[in-house]
Structures are given as C-alpha cells and as structure tokens.
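Some structures are shown below for you to check.
What follows is calculated from the coordinates using simple rules that are stated; it is not laboratory data. Note that this is a predicted model, so its numbers are computed, not measured. Cβ atoms are built from the backbone, for glycine too; each structure is taken alone.
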Structure 1
Amino acid sequence: MKKISICALLFLFAVTTVSAQKKLIEKYLSNKTDSSRKASFMPVPVFRYTQEIGLEFGLGAIYSTYLDRKDLANRSSNFVGIASWSTKGQYNFSLKSDIWTKNNDHHYITETRFRSMPFNFYGVGNETLASNEDRLIQKQVRVLLEAEKRLAPHLYTGISAGFENYHYEDKEVGGIFSTDNSLHHKIGGSVGYIGLSQSYDTRNSNNYTTKGFMGRISYQYAPDFWGGENFTGSLIRVNVRNFWSLSSKFVLGVNGLLHSIQGKDIPFYLLPQMGSDEMMRGYYTGRYRDRNYLAAQAELRYRYNNRFGAVIFGGTGQVFNNSSFAVKSFKPSYGAGGRYFFDPEKGLSVRIDYGVGEKRPNEKRQTGFYISMAEAF
C-alpha cells in the first residue's frame with residue numbers, strides 16, 4: 001500500500017511538472033497570440049563584464065497593460081525598471097513609464113534614474129581621437145515628467161519639467177578632460193528645465209509599428225535657478241518616424257532626429273551625444289558630442305512569426321557646432337539583429353543588435369553589441 005502511494009505521488013509530480021513545462025513553453029514560445037489583452041510581465045537579466053567596472057549583474061523588467069482593455073484602439077501602457085550593480089561599486093537604477101489613458105486622450109512619460117557609472121571621454125567634436133580616451137566616473141540623478149493631451153485627431157500638445165544633477169571624478173588626471181580648458185562644469189552641476197511639446201501621431205501601435213507616422217518637436221528652457229556657472233539656455237529636440245507595411249511579414253521604418261542645445265557656457269555633459277542602442281548603433285555613446293546632433297536611419301523588419309523576427313538597418317549622422325555643419329562629415333551606421341516577442345499581442349520584444357560604424361585612420365572599426373527591450377524606434 002505504501003509503495004502504491006509513493007508511485008501515485010511520483011506520477012502526480014511528473015504530470016504536474018510536464019503540465020507546468022507545457023504552460024511555460026506555450027507562454028513564451030507558442031506562436032499563438034492572447035486576444036484577452038491582459039497585462040504582461042517580462043523579467044530580463046542584466047549580465048556583462050568589462051575590466052573597468054568588473055562584473056555587472058542585475059535585473060530588468062517590463063510590465064505592460066491596457067488602461068481600457070475593451071477599446072482595441074487603446075495603446076498599451078509600459079513600465080520598465082532596471083537595477084544593476086558591479087563588483088567595483090558601480091550601480092544603475094532607473095524607472096520609466098509610458099502611459100496612455102482611455103481613448104488615448106492623454107499621454108504621460110516619466111523617468112527616474114540614479115546612476116554611478118564609469119565612461120570614456122574623448123573630447124568635443126565630430127573628429128575626436130581614440131588615443132584621447134580619458135576614464136571618468138559619472139554620478140547622475142535625473143527626473144523627467146511629460147504630459148500630453150489630444151486636442152484634435154492624432155494631434156497632441158504637451159508640457160514637461162525635468163531636473164538633472166551630475167558629478168564627475170577624473171580617474172586619469174593629465175588626460176584630455178583635465179587639460180582641455182574649453183570644457184565647462186568639469187566637476188558637474190545641476191540643471192532644471194520646463195518645456196512645451198507638439199506631436200502628430202498616426203501609428204497603429206506604439207510598440208511594434210507596421211504603418212503610420214509620428215512627428216514630435218519639443219522646446220525646453222533652463223532658467224537661472226541656481227546662479228553661478230549653472231547652465232541657462234534652450235534645448236530643442238525633433239523626432240520623426242514613418243512606417244510602411246510592405247507585406248504581411250516585412251515592414252520598412254525610417255527615423256530622423258535633431259537635438260540642439262543653445263546658450264552660454266554649456267556644460268560638456270549636456271552636449272548631445274552620438275551613439276546608443278536606438279540611433280547610430282555601433283558608436284560608443286559620447287565618443288562624439290557637440291552642440292547639435294543630426295541623424296537618420298532606416299530599418300527593414302522581418303516578422304518570421306508571432307515570436308521571432310529579424311532586422312537589418314543603416315543610417316548616418318554627425319555632431320557639429322553652430323558653424324561647423326558639413327555634408328562630408330556624416331558618419332555611417334549599419335548592422336543587423338534578432339527579435340524575440342515575449343508578448344506578441346502587444347508587440348513587446350527583446351532585441352539583440354550588432355552595429356558597425358566608421359573606420360578611422362590608425363583605429364579599429366567602431367562596433368557595438370546591444371541587448372535591449374523594445375524596438376529601436
């Protein structure tokens with residue numbers, strides 16, 4: 001009788017395990033979509049190693065939901081959190097939200113970030129040298145609040161407010177950071193700003209767009225809150241995107257942006273920087289920085305099925321001073337990547353991209369490898 005009971009328990013355990021595995025496979029690998037429009041949650045581990053910061057580990061996660069599940073036109077609201085640490089005392093903590101209310105009448109964007117991270121500084125301009133690499137430690141606090149209201153079909157007008165604080169430590173005294181006397185606010189500083197924005201958005205999805213247009217321009221002004229050498233001036237950002245559905249599996253997207261900062265004694269850390277996991281992939285973020293940043297890219301997306309996809313992309317961009325723009329100064333960016341859609345119904349993905357940049361004389365070709373959540377644009 002005892003043997004029969006043990007066998008029954010083992011059988012039930014095996015059945016339960018197989019059932020759980022089947023549900024897990026169906027949840028993350030099945031080609032089916034969930035039409036219930038229920039909320040989804042996806043944890044993503046953070047793991048990498050560099051000799052400068054040691055072993056970095058942590059956790060990222062995205063939570064997505066609809067504020068009106070019955071309205072099929074209601075866009076998903078997404079909440080992203082990342083927390084990571086390294087064996088050499090570095091940390092990064094950020095919370096971001098992108099919220100769409102019922103009928104998409106209001107759109108809210110928030111960001112809170114606390115970060116202490118090492119990075120390489122190369123100077124200012126579009127032709128900086130790898131040999132000038134200077135290691136810095138940046139401590140940053142950033143808080144951003146944006147709110148937009150729909151005043152007409154597809155037309156949104158918004159306001160914004162933000163605060164940023166920076167502090168820097170030079171790990172290699174005698175490098176370009178300490179010898180370049182044109183740099184302002186080397187120890188860091190604070191900036192607070194308020195602004196206005198105007199958007200026109202006809203995209204069919206804010207996550208994985210297959211058709212539609214989005215254009216947004218924002219102007220932010222930093223008043224003289226603290227006096228002294230703290231920055232006072234204007235920040236202008238323009239972002240345009242358009243998407244065409246070429247077939248049931250192929251989508252072509254194009255994206256262009258312009259970032260500009262104007263004022264006196266602009267801190268080096270507020271200068272627009274080329275390179276990220278979204279635009280000009282393949283370039284180290286901040287390798288090139290200046291008062292203005294102009295870039296554009298195109299991406300051909302292939303959706304093999306509801307779970308997996310691939311992309312190829314190419315673009316160009318440059319940073320420049322107010323008087324140094326030149327067509328010949330544009331730099332190339334191209335590459336490819338894969339996509340895994342952990343929530344096919346909402347179009348939420350984890351992406352892996354490899355980007356390639358320019359090859360400067362006597363330097364290795366610039367490249368970048370990225371693991372990120374959500375599409376590049």
Structure 2
Amino acid sequence: MENLDLKQMSAMVDIIAEEKGLPKETVLNVIEQAIAAAWRKDNGDRDMNVRAVLNTKTGEADVFVSREVIEDEVGYNPSTEIPLKEAGKGKKLGDIVEEKHKVTSFGRVAAMTAKQVVVQRLREAENDAVLTAFEDKVGTIVTGTVSRVESKLIRVDLGRATGIMPRSEQIDGEHYSVGSRIKVYIKNIERGDRGAQLILSRGSAEFIECLFRQEVPELDNGTVEIRGIAREAGRRTKIAVMSTVPGIDPVGTFVGGRGIRVQAVMNEIGEREKIDVITWSDNPSEYIREALSPAEINKVEIDGKKAKVIVSPEQQSIAIGKQGQNVRLASKLTGFEIDIELQAAAKKKKKQNVEDSLLSAIEETAEEE
C-alpha cells in the first residue's frame with residue numbers, strides 16, 4: 001500500500017463491503033477518509049479541513065481543502081482561514097472556500113497512515129453495525145460473560161458484541177470475575193466520536209423491573225402493575241405495585257407463594273439487598289405510610305410536596321432506617337420531601353402553639369384595657 005494504489009482500492013470497495021457485511025457507501029466513506037488523512041500527512045497539517053472524493057469507476061481521487069473567509073489584514077490561520085481579498089470574486093465573510101487538488105501518489109508514511117485509518121474506521125463501522133442489531137434489545141435482560149474487569153467498568157461479552165457496565169451501573173459490593181456468566185440489562189446504546197457503545201446495567205431500577213417481569217406473568221396480562229421503583233443497588237429496593245382487578249392482592253402476587261417470586265429476584269441481585277414490595281395508592285398520605293414500611297406511622301400531614309410524618313419514639317429509627325435509607329427511598333418513591341417527627345415532640349409543639357396563642361390573647365386584652 002506504499003504508493004496507495006487508488007485503482008486497487010476502488011476495486012476493493014465491493015469486496016470489503018461483502019466481507020464485513022457493511023453498506024458499500026460506508027466502506028467508500030472509510031476509504032475516502034483514509035485518502036484525506038494520507039494527503040494531509042504529505043501536503044498539509046492536522047488543522048486542515050480535508051475531504052476526499054474517490055471515483056470507483058476510474059480509480060481517481062480529488063481532495064478538497066476547506067477554508068473560511070475572514071477579514072483582510074488580520075492575523076489568521078492559513079490552514080483553516082483565507083483573507084477576503086484572496087477568496088475570489090463573489091465571496092463574502094464567513095463563506096467556505098474549497099481548493100481542489102488532484103491525488104496522484106503518496107509517500108510511505110502517508111500510505112501507512114491511510115492503512116491505519118482504514119483498519120480503525122472499518123472496525124468502528126463493524127461495531128456500529130453490530131450494535132444497531134441490538135437496538136431492539138434495549139430495555140431487556142440478556143446473559144453474557146465477563147470478559148474483562150477494569151477499575152471503572154466491567155466488559156461483558158454478549159456473543160456478537162461486547163458491552164460495558166460502568167461502576168455507576170454495578171451492584172454495590174458485588175464481585176465480578178472474568179469468565180463468570182451474569183444477567184445484564186441493556187440500558188442504551190451511546191454513540192460518540194469513538195463509535196457506538198453498548199451500556200449495560202445491574203444496578204438500575206429497570207433491572208429490578210425486568211427481573212420481576214420474568215417472575216410475575218400477571219404483569220403481561222395487566223392484572224397487576226408496577227407504579228414505581230426506588231433503589232440503592234446492593235442495599236435496598238422499594239417497589240410500589242397495584243392491582244387492576246378487584247380482589248387480587250398485588251403484594252402477594254409479586255411476593256409469590258412462600259415468597260418464591262421475590263426470592264428468585266433476590267437470588268439474582270444478592271441476599272445483601274432487601275426488597276420491600278408495597279401497595280401503591282393514589283392517596284398521598286396512604287402511599288407515604290406504605291412507602292415507610294415496616295415502620296408504623298401515627299399521622300401524615302401533607303403540605304404541597306412536603307410531608308410531615310409523626311411516629312412514636314420506638315418507631316423513629318425504623319422509619320428513618322440505617323443511615324437514613326428507609327426515609328430516603330420512601331421520599332424517592334413517592335416524590336415527597338419527608339420529615340420524620342416524634343409524637344411527643346409534635347404534642348409539645350402543639351401545646352407551645354396553644355400557650356403562645358393564649359399569651360397573645362391576654363396581652364391584646366390588657367392593651368385594650
């Protein structure tokens with residue numbers, strides 16, 4: 001490839017497209033990028049905006065260098081800008097001027113650059129094509145094999161493609177070893193400058209929902225529904241459920257006989273993470289009571305999106321939970337800012353308010369006299 005035989009490259013477009021399973025246009029675009037990179041290596045610098053056009057019939061190529069028209073007598077970058085007086089007739093500030101160059105041959109270094117670009121871009125194009133085939137699997141659970149464990153992410157081999165599971169999508173405290181088989185939720189496909197990337201998750205609320213969908217067939221026929229999930233992966237999950245059919249116990253449906261269904265989900269995510277299945281309610285007060293289970297609530301006072309929850313002293317630590325986890329998840333699940341207040345403190349506050357009112361009344365009476 002030292003002389004970058006353009007006719008040979010033109011003839012290879014169809015062959016490469018067939019071998020790689022890629023559209024002909026994609027392969028042609030890759031080769032044109034390689035030609036542009038090689039020309040820039042021999043004739044310009046990396047700042048230049050260069051594009052190449054390859055005629056696959058004749059095997060000839062043209063390179064176009066784009067420069068923006070700027071004011072005269074101003075400092076400029078000749079690689080990307082051109083003064084107005086040199087731009088040609090009819091050009092104005094901000095216009096793009098393209099200079100055409102015929103491609104003939106390249107030096108050895110430029111040819112090697114072109115080869116590297118072709119290999120890299122074809123690999124990226126293949127990866128994009130494979131991941132596109134996974135688009136219909138986004139939002140589902142698949143089984144893969146851990147292929148590499150890195151400090152910030154886990155690479156999982158899914159057969160035709162490899163996905164990554166960032167630390168934020170992992171279950172806290174879960175150990176991953178190369179070669180182990182794991183279930184992962186396909187969260188999305190991120191596309192960037194370095195190509196497409198399959199993002200996987202085990203720590204998301206969606207992973208929990210999918211696991212329950214595998215265990216609770218009533219979700220498919222609409223008998224029961226999931227109305228919300230709040231999760232701290234590896235620690236605790238709260239899931240709010242409801243029934244659309246009178247007489248059906250939604251919590252019992254999700255838990256299953258002798259807890260078999262919820263246990264199947266816990267077996268997948270690990271016994272360290274507890275799951276609270278609660279009944280959803282369109283009554284905010286009732287919903288908050290359920291969300292704070294297993295704590296027993298004396299009273300709930302709603303004020304906008306804030307909720308003051310009154311509990312007895314012995315229920316305070318249960319309502320708040322270890323390191324505030326229970327009230328934090330309940331707040332996330334219900335959408336209310338929840339404040340836990342002791343019954344005794346509430347009574348004292350109420351008594352104080354009454355005393356203040358009486359004192360004010362006495363003072364007002366004295367002033368009138």
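Key figures
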quantity: Of the structures 1, 2, the one that -2500 was derived from, the read-out being helix-only ellipticity at 222 nm (-39500 (n - 2.57) for each DSSP H run of 4 or more, over all residues; to 500); calculated: 1
quantity: Test item: Cα extents along the principal axes in Å calculated as 101, 68, 39, pick one of 1, 2; calculated: 2
quantity: Among 1, 2, which structure scores highest (criterion: distance in nm of label points 7 Å out along Cα→Cβ at positions 198 and 278); calculated: 2
quantity: Structure from which 11.4 was derived, mean count of other Cβ atoms within 10 Å over residues 70-77, options 1, 2; calculated: 2
